[in-house]
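Read-outs throughout are calculated quantities, based only on the coordinates presented, and are distinct from any laboratory measurement. Because the structure is a prediction, the values reported are computed rather than measured. Cβ atoms are built from the backbone, for glycine too; each structure is taken alone.
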Structure P
Amino acid sequence: MGIGVVAVQLLAVVAAALLASRRAVRALHMWQMDSYINARYVQWLFAKPLERHYDVVAIALVAVWIAARFAIGPAGAAAVCVPWIGWALRQWFKKDTEPAKKPLDMTERAKKTLLVARLLIAALAVLFGGTVLFADAGMPLAALLAHMGPWTVLLANTLLAPWRKAVNQRFIRQAGEKLQQLRPVVIGVAGSYGKTSTKYFLDVMLRERHNVLKSPGNFNTLLGITRVVNDMLQPEHKLLIAEMGAYKRGEVKEIADLVHPRIGIITSIGPEHFERFLSMENIEATNYEVIEALPPDGLGVFNGENEHCVKLARATKHTRVALYGLARRDDLDLWAENVEHTSQGLQFELVLKDGRRATVTTAIVGRHNVLNILGAARIALEMEVPLASIVSAIGALQPAPHRLEVKQGGGGTIIIDDSYNSNPIGAGEALHVLSQFKTGRRILVTPGMIELGVLHYQENEKLGFTASECADFVILVGPEQTKPLQDGLKRGNFPEESLRVVKDLSEATAIFQKLLRPGDVLLFENDLPDLYTEK
């Protein structure tokens, strides 16, 4: 082979390495958004392999390269590498036209993973470059290297696993020692839905009497709670509210083993993350892990309106039990009466088993939030917060961010922001809130619900049917993702002229910005991360 032929093929490998490096960043971003779970990232990768994994240009050029190699010879094959070099470099320098909904968070873990991935790409580039010196295979090797970007991230994760495990264990031990030293009363909040809202409500009520630290935002994993303890817990904090999330059995137990809760609450149990848990029995057992961790003098608080929670409450013998609900029952510690729900908020009577009662009003909307308020109130009473203070705190409650937040939009419109996440119960309640507005047209923007596994079609079709009764105009984001909702809308005889199906949120935004007029109400129900978009 001539020097020129070798040089072109070497450049093809270098261009492929640059492209693989860029693709590694994309892979890291997607992997991070799905909690660094390798199997789920690979599943996403192959859901649309021509868009997310295979490089169609590289494959096509390999086919052309093979034909040119046999028809013309090495010089002809090397010529095929030229357009590849130009295309790969163009992709390397290309700027993303749309910003990510949730940008890549360059944590220490992300930085190290990307560094190792790029070192692996560089090593492959050197290996393939050396091969080019002895074999006429520049374009096939370049194509192979271009496809390695997503896989180098996963390999880097495997190589870094021992280091990461050692670091995590050190942080966990540090948090455990700090908890032993400071000994705050820990309240564990678990459940399929309502955890975050209940946590926020608890914080406001308990602050009437105690110095409280709550886990912020979505810090609800073992490492998240570890970080809260290590970085935020101070001697003056007498109460720690720890939200406990999970994707599989044992994850709530890991958090409970660290913080040793004295009070635990299960806000609800339903099919959220059913795709991961695979059965309601697994979901029940996982959330019950917070109750199993309670001492004999502790308190397990359960949603008395949820059949799964009631079942678990009746099975609890090792600690005290309290239930709350929406109508008087002998097994309830407190309940709500005369519930009034409007677009302006909630009003109801909070009734205690001992006969005390108080009328409460709050700007919080959503009937399910009555239960979240009651659960928080029962724990506040356990922590000796006076009933009058609880009533005052309820009046000051604000919704958790992006969870049924009612805001004033531009031009006299109203925005209901329920975009953080979506589940069958919460989505149904959001539509009920939407239906309460009578000032103008009621507009729904949603991509539907995810991670429901075998229940995906059933629950989304049901949501579409409910939307046909509550909304005047519907914008569905994602043609494939929202097919069950489309079917539900059809079952409800929703007019076709009032439905739009779009590919992404930017297209939806262009539609409702033209559509909105004073008095209209716009509900954002769920907001899929880039991991689930159809791009």
Structure Q
Amino acid sequence: MKMISSPIIPRAKCTLAVFALTGIAMLLSQAAEPNTKRAPNVIFIATDDLNDWVGPLDSPIKAKTPNLDRLAARGVTFLNAQTSGTYCSPSRAALFTGRHPATTGVYNTQVYWREHPDLRPLQLGFQQAGYQTYGTGKLFHHPAGFVDLRGWTEFYVRTAAQRTTGWPVDSWKHGAPLPSQVPNSKFVRAQTGTKDSGFLEYAALPDEAEKDMADTVQTDWLISVLTKKNEKPFFAAMGMYAPHYPNYAPKKYYDMYPLNDIQLPPIKDDDSADLPPIPRRSADARKKSIVNKLHELGIMKEAIQAYLACTSYADAQVGRILDALEKSPERDNTIVIFWSDHGYHLGEKGQWGKHTLWEQTAHIPLIWAGPGIAQGAKISAPVGTIDIYPTLVELCNLAPDKGLEGTSLAPTLREPSQAQDRNVLLCDHNRGGYTIVNQQWRYIHYPDGTEELYQLGKDREEWNNHAGQEKVQPIIDEMKKSAPKSFAPECPESNKLKLIIEGESFRWEPKPGGRN
């Protein structure tokens, strides 16, 4: 794959970021005429690492999410929504480009706008359609150099320092409140001593710290966008970091989950026994180093409590946004979309984290509400985050993009009875791996050709791998027809590139000796 050197990115206050690229003509040629009548506004709320443990979904373990329940009551909840990437970077790249990793070669920490400057990201599609576009928080991967600043009327970060260091959007630096002891969790201290680590770090903060937390401050800013007079329709997007680690949340959210009331997910001791060799070794190693260690330390319930607390904290920010919208003159002309970049294992299949092709990584909350959308509907037919872009093209009259790989959900949002079972694709972070899921089955294909097949309707926990049984081979053969015909070569990952910062602009270049 021939790579194009990345551009300098100017500050996001510009109406349209100017790119000195060969792809600029294509971007401009796709521009849509401004709407002649007021199009619907869009509030786009993302969370990070949020699995299906929320009120509107059918999980046996639930966080307390009254505001997601409230949003679901006035809209459509997809009970079988699947992510498009096994962790944050590729999943977000797929959503904002409308293309699977198998098409873009963005499987891991590649910077999609560097590799494919000709693709029109979602926010630029809105801007070209006459929208004011506002963004903040973790909409893209969080380290410096990943935010796609094209197409934003304004992209808000909390401090001036972030603007001159590549626009990182993490939640625990830049003045955010921290616990008195860092690291705080017994797991991190047992693993690293006093060395700071984000993974499995958690702590209850004083309640008064909530106003200064990153997701709170960014919610404040989004509310300011909703409450000001907007002459044009707006696309207002916010990415919350919660419930991603570190699980710092005000104590009042921890108090919602007494340890004695914490329910552990069901776990099968020999769950990996029927896995192919490579994923079995990986699963066993992860179980030994994380899940078994949590049990040894006696803090499994503590770790789950922290995740639930951060989920409820994120839900509270959703409630603040919904309250502001209710008071806004735009309340009847605004679509609200809530999504997560992927799910998260909290012990299921012996795993703690993401990066798998199983249910707990793939399954996410996805809720839509607003004008023309059915109310109080729950849809069990599978959909994917890859469907979000084409759906917004139809609902908001964005310029068409023939390369979008999802399916518009607009007909289903208007009339849920139209929902139909289908095969949905999720690409692995390892090139050539993927899963295909429908209402009844999850088929997993690894890069070495080994397979898994689970009957979801009868085996929610995915404990029984049917692959290799002659009677299910026709099912596998049929599901494989929905797999990519080919997989794009991997683009260079960010660790093979050098981030060049010039004031409030940045670009990526190959490291000396690296390929372009």
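In terms of FRET efficiency 1/(1 + (r/R0)^6) of positions 112 and 424 (r between Cβ atoms, R0 = 41 Å, to 0.05), the structure with the greatest value among P, Q is Q.
Consider the structures P, Q: one of them gives 5.0 for distance in nm of label points 7 Å out along Cα→Cβ at positions 56 and 376 as calculated from the coordinates. Say which. Answer by label: P.
Between structures P, Q, where is distance in nm of label points 7 Å out along Cα→Cβ at positions 368 and 392 highest?
Details: P: 3.2; Q: 1.2.
With respect to distance in nm of label points 7 Å out along Cα→Cβ at positions 368 and 392, the highest-scoring structure among P, Q is P.
Looking across P, Q, the calculation of Rg/Rh (Cα atoms, Kirkwood Rh) that yields 0.94 traces back to Q.
Assuming 5.0 is distance in nm of label points 7 Å out along Cα→Cβ at positions 280 and 320 as calculated from a single structure, say which of P, Q it is. Before the final figure, lay out the partial values.
Working: P: 3.1; Q: 5.0.
Working through the options, I get structure Q.
Where is relative contact order in percent (Cα under 8 Å, 6 or more apart) largest, in which of P, Q? Going through P, Q one by one, relative contact order in percent (Cα under 8 Å, 6 or more apart) is largest in Q.
For the read-out helix-only ellipticity at 222 nm (-39500 (n - 2.57) for each DSSP H run of 4 or more, over all residues; to 500), a value of -7000 was computed from one structure; give its label from P, Q.
Working: P: -17000; Q: -7000.
That value comes from structure Q.
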